[in-house]
Structure 1
Amino acid sequence: MDRDPAENGPYRIFTRDQWAELRSGTPLDLTAEDVAAFQGAGEPVSLREVEDVLLPLSRLLNLHVAAARGLAQVQDTFLGQPSGTTPFVLALAGSVAVGKSTFARLLRAVLARWPDHTHVDLVTTDGFLFPNSVLEERGLMARKGFPESYDLRRMIAFLKAVKAGVPEAKVPVYSHQAYDILPDRFDVVRQPDILVFEGLNVLQVPRGVGMAASDFFDFSIYIDAEERDIERWFIQRVLLLQRTAFREPSSFFHHLSSLTPDDAARMAREIWRDINGPNLRDNIAPTRERARLVLTKRADHAVERLALRRL
């Protein structure tokens, strides 16, 4: 671990091996089959990744949850009111195709195996995108995923409700098949011990809203990689979906299923050049240093370096 504050600023830097040593006996309760079931399209992950990266992280977060509960009890004691609990909100940020979805599902699974926080929910910010009808009206369909494509007021209202401990907080349902918000469909979050909140924009500071989503976070993680690797992963994912999900007649992208592999790859490169690359450079990557923990991946998707912010 590199402890030079002058060189690393507010972060302590760990190699993968150094981080793995911090597991400290945390048991592995997942099998290789479990891990494979959580894997997303084009997001490979191994059982070794769970052992070396996720188990030490789950131990760290377990300690943070306990500390947050202790601090809440101190405040309740000061106010002379019965002790209560509010959900611990954990944010997960990073680019399109960097592997957030798989990481979030696995993190939820390992956190839920700790006996003192078994109820762990996962919400993605896709549900807070404006419906396509609104995006089309505003000329924003080509900027889906950019800050202006999200209903930030609705997102903030949801996080406020979760932190206030309301019995039920609703999240609009986004369908990747339809590429749109499903009307009158909601997922319901019911007072979890931990909420994993995952999305491109979770660490961004919005304009004109008054509060940022990060005002409600107890811990935040950013998944990082070289842009050339993320672009390659994105192209590989598009080619995989073009051979699978896009072939479904109900898919919004069904018309792309007839493309040749070369044409599909060319289209994916253009999407990266015009949309995902600029969004990463202008809006997502600048939020990296707002995270409490930065995980850096190498070209094979494995985490090789971790930076933990000093308290």
Structure 2
Amino acid sequence: MRVIVDAFGGDDAPLAVLQGCELALKEYDGVEITLVGDIPTMKKVASEHQIDLSQMELIQADDIFDIHTDPVEIRRSMSNSSMAVGLKELAAGNGDAFLSAGSTGALLVGATAFVKRIKGVKRAALAPIMPSATGCFMLIDGGANLDCRPEMLQQFGLMGSIYINKIMEVPSPRVGLANIGAEETKGGELQLEAYQLLKQSNINFIGNVEARDIPLGACDVVVADGFAGNMILKSVEGMGALMIKELKDMFFASTKTKIAALLLKGQLKQFKKRMDYTEYGGAPLMGIAKPVIKAHGSSNPNAFKNAIRQAKEFVQKEVIHEIIANL
């Protein structure tokens, strides 16, 4: 199973990408990796940091897609960027999945243009996996589609349910619609119509969920338009960072609290791990005809390693085949 990786996507590329790929090859059996980017630069960085590239295929790409560039340029002036070349390799059948920590907008445009959507899917959606009191949940859409139609949210709920069932092995994932109240009559026209469509779908739809209940484990899949979804995403990320900072300040305030921190070292490490986005890998682009994973822009080697694991599971558990069958 081959994962194609954009070696120049992300804040710490290509070093963090190369290190993460090396870790993945050591840890995951049956995984092969193709790195796309400027080969001389990759070899130079690998040599400087003692990274073994001998087990990885290297494909040359002359350009790097800058996050400030208009995403549609991936189809034109940036069609030879590491992201575009990698997506074309996936579309051509030279790999089973693609991973990038580059521009989200460009990845969405590129995946739609080169790899194409699953037949019948109206829009691809960004679907990050996030921590909750009961484990984790999928947020779909996390920011790819700011303006949605009700039938798009219905498809988001179906695709999210299938992913969580296959990847997280949740027997009957609870699907909730992000809204300003739990009552069926809450929300604007989009939410009211989407509610009825989700209610009629062959999924475990539990109704509306309020933002305050989402981190507490209200459901396994949160369905939202991209605008609301991105607000939820950034709020949860911000609160997680705040909690970790406050705990750190609290436990390092005095000698007494430092002793308490030592006594709770194991529990604090578990808490930090649960709140760490790097443990979850990345966000799949649901609705694309082949597995595409968007890693966080600030991903470290551990995040890239876990994103490769995520891509591996995406392929092996035939999530896309299941979506096609259910659509």
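Figures for the structure shown
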item: Answer label among 1, 2 for the case where mean projected area of the Cα convex hull in nm², for residues 225-280 alone, calculated from the coordinates, equals 4.3; result: 2
item: Comparison of 1, 2 by distance in nm of label points 7 Å out along Cα→Cβ at positions 73 and 161 - largest value held by; result: 2
item: Comparison of 1, 2 by distance in nm of label points 7 Å out along Cα→Cβ at positions 65 and 137 - largest value held by; result: 1
item: Answer label among 1, 2 for the case where semi-axes √(5λ) of the Cα gyration tensor in Å, for residues 57-120 alone, calculated from the coordinates, equals 17, 15, 10; result: 2
item: Read-out distance in nm of label points 7 Å out along Cα→Cβ at positions 105 and 153, computed value 3.5, structure in 1, 2; result: 1
item: FRET efficiency 1/(1 + (r/R0)^6) of positions 265 and 297 (r between Cβ atoms, R0 = 35 Å, to 0.05) - structure with the largest value, from 1, 2; result: 1
item: Source structure (of 1, 2) for helix-only ellipticity at 222 nm (-39500 (n - 2.57) for each DSSP H run of 4 or more, over all residues; to 500), computed value -13500; result: 2
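Every number here is computed from the coordinates shown, using simple stated rules; none is lab data. Everything numeric in this text was worked out from a predicted model, so none of it was measured. Cβ atoms are built from the backbone, for glycine too; each structure is taken alone.
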